[in-house]
Structure 1
């Protein structure tokens, strides 16, 4: 009742052009997050544009507070606002964009903290450091308690963790990294959790010992979860006896990876991703049931151009229906083009929804350059943040799309919105904006003017079932002869044989151009750079040895001697 009343009040204020008083807005937010089962009720009823307006109103007050209280931020914006920060337009016109190189690395941890001090109690943690030296961050106990509620929202919205008992197997890296420790602290309120980290045999034995008496949530990085399921099969675990759900994060995955898991675990398993970072916090974006449906539409639409049979197989696997959601190839192309643009038709983003009450995300201008990578900046609208993040860009390639834009694109493509409820959830239609994430902006190999992305290689590898079972991860590089190189890391226990190398080389040679328009251009122009170099390495050896947490998608060039 309160959630419905709150949504109606917000909608009425928006329709009359009246701002929701900030104190009332914060009271509503606080009540909803203390009653996570009611958040989805509110989000099914609220006008999407009203959420944005509330976000803008909140942003001005929160950013003013951050500037006043944070030494590094106060110094950085000195002289930026000619008439002060009074309106949202002042923020849009004058607030500089911050990032790790220009802001975090040029200030001390103390100066980055609100109040100019590290909290007396809380946590210090490191970023993964895949792009260089790890950065130390800090958060308070209050921030950690707020993340508890984010996990509760996920439990209510994506999983029925309040209607069923769960064992939670935490396979994210522990230690000084953020995700594993925070998830361990928060998830214990919603199930019986065991924190294992990336120990494959221990995770396998734990699952076998616990048995199928409860539902089981597997949490970790995508490659590790795949290896874990392989290992469970090898020791005789029958997936039909269990109910596994899967949450992954820390790195992206291609939809072929999810297809493999659905085939193993069954269509009733919820397999989803979360988007976050050490820089901006965990849980910024959630692959809601609606986000899953949108990404599935992207996947099926792209497949319909190159392999109609596979497109039908995927749609049948996920929806149980025979007929594709798009009536014609033209409508599929129009849907992709409307939301991604013509230059991105052959690349599939990760799709998340985010709450603008907590993250104000804005697309960065590309200065009219149609080939420019699209990035976005984030302002975290949580006053209790230890380290405020204001207009902060972590240089992920991606962009914001409103709920209304997605809804309009679906209507123009002739899609039945209710048919998109692939997981049959009463509250799947969350009126939240979307984040489309392609990966790090620097996660690309450019050769002879063509761009090849790690996701292109992963889709090619996952297409071959035997290779998918054998390969753990991959990395792109440029050879000394300026050819494209692909290094494949084999799963633990997989023999590095000449036959496997030849199979990988043949698959990439024959099929990479199907998924990579950049590599296809090299092939069509018969350029020498299109001659592939393929390497296979046993697990955790060669370029994959001694990784900190996860593998960078592109190998840095060797330093000159």
Structure 2
């Protein structure tokens, strides 16, 4: 178990800070130390940037501030760096921030957005909390007071730009609102505070963009859910007018929804995301801070949300102790400083595990289940019908296709499910005028293009490639029971069910085992076989073979996955079992 408390987090923040500085020392050819020496700014890791930029510098300032506060609180972990720490570099970094501001008070995000109100607001949200947590020491430590004064100067200069600067994504509204709420509460002598309050009220009057199931517009569990929640916490805590807009209720609804999307290893299903985290498989550590703060504010959800925060943190720590970003660690430390005066006993998880469930989410049109270490999602409205995770084993997708008029893709038009399972039905009518044959138009089409006359031509309609996919939770074992049935009238149509696995596994039957490469296609002609990742196994039973087209016409390829094919000719009514288990042998 990896404990989630202030001592642990401060130690991790210090180790991460030292690790980055060591990696980027000029002697070893690194960048941040060089930029720090020349400009007192910092570059963003992992981007290839050789330019100091304000956002990374803001995170550096926040880190140094939290390490200072930990020393003043005499946390045990702070003794590890008491001879290394100095506020001087943090003050120099705030000078860099101030120099980076345009006359509007806004900064540039050098990789994308210039004179950007949202990116300036991100910096304010990173550093403004230091003014709150460290207020007690401003009168007895001149160096700390200078740092706080510089932070206040940056924020004062930024506020007019936040009010007039605009935004370009849904979450930016709340990032700006949260930053303005922090500025109005924590920074004295803000110019024209009425304009800041007016913008917050105007943005809140638009209504919070969260649906009835708890998903924000961007559906971004990996990145932007945590950012929205952090902004709403700032509003709830520092801007009382926001209470009537329901900001806290939105956070609780979103966090309750996101609990369902977590896998047993702490990663999240990002298949619903409309942002850059779509399809990624990482642990959303930023959400851990959201769960901690919600547990602190909402007694009703305290135990469940605290357990989820610890669950995410424990899995992140197990995955790689130094893989956490400074951004995420700073927000976790902030949440723990907020929570440090709790009288509730700490939550101890001897076996960090979330509750089992199987549930349909009709608004977002997917069904999701967790059975112990196995999680699976089933989706309507897309060709990737299902994904499944079990410990380190990953079935990234299931797709069904018929080689049929370019219109044989199975996409769920309807989805109906409950605690026992889910059924998708596809009407096979997703391509205009197909399946079907066009008739001649005569002289009126002589000089027209095909596209101009396409919809005007008489049509001989053909039975569509309709069908259903039923997926049931089995009575015994971890897995799913599938039944695929075609309902179209045309016979002898080549059909396939494709199982796309993450590369890195070992494909095993009773008679062979080998390591397939990404892009490789394997036919399961009969019986059962297994994809093994170490000791973690996903087994497929119900092999069938009617053709050997590994690149069947009109089917989507899977160059980044290992594809297992079960093939048919219509009509089809076939059952397939997926089972997940661990083996002691490798």
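If distance in nm of label points 7 Å out along Cα→Cβ at positions 139 and 403 is calculated from each of 1, 2, which structure is the one that comes out at 2.5? Source structure: 1. To which of 1, 2 does the computed value 0.55 (FRET efficiency 1/(1 + (r/R0)^6) of positions 235 and 515 (r between Cβ atoms, R0 = 35 Å, to 0.05)) belong? The correct label is 1.
When mean projected area of the Cα convex hull in nm² is calculated for each of structures 1, 2, structure 2 comes out greatest.
Please state which of the structures 1, 2 yields 3.2 when distance in nm of label points 7 Å out along Cα→Cβ at positions 11 and 91 is computed from it.
On the way: 1: 2.6; 2: 3.2.
Going through each structure in turn, the value belongs to 2.
Tell me which of 1, 2 gives 9 when you compute relative contact order in percent (Cα under 8 Å, 6 or more apart). Structure 2 accounts for this read-out.
Suppose distance in nm of label points 7 Å out along Cα→Cβ at positions 355 and 379 works out to 2.7; of 1, 2, which structure was it derived from? Here the read-out was taken from 2.
Comparison across structures 1, 2 (criterion: FRET efficiency 1/(1 + (r/R0)^6) of positions 491 and 531 (r between Cβ atoms, R0 = 30 Å, to 0.05)) gives the highest value for 1.
Laboratory data are not the source of any read-out in this text; all were calculated from the coordinates shown. These numbers were taken from a predicted model, which means no experiment stands behind them. Cβ atoms are built from the backbone, for glycine too; each structure is taken alone.
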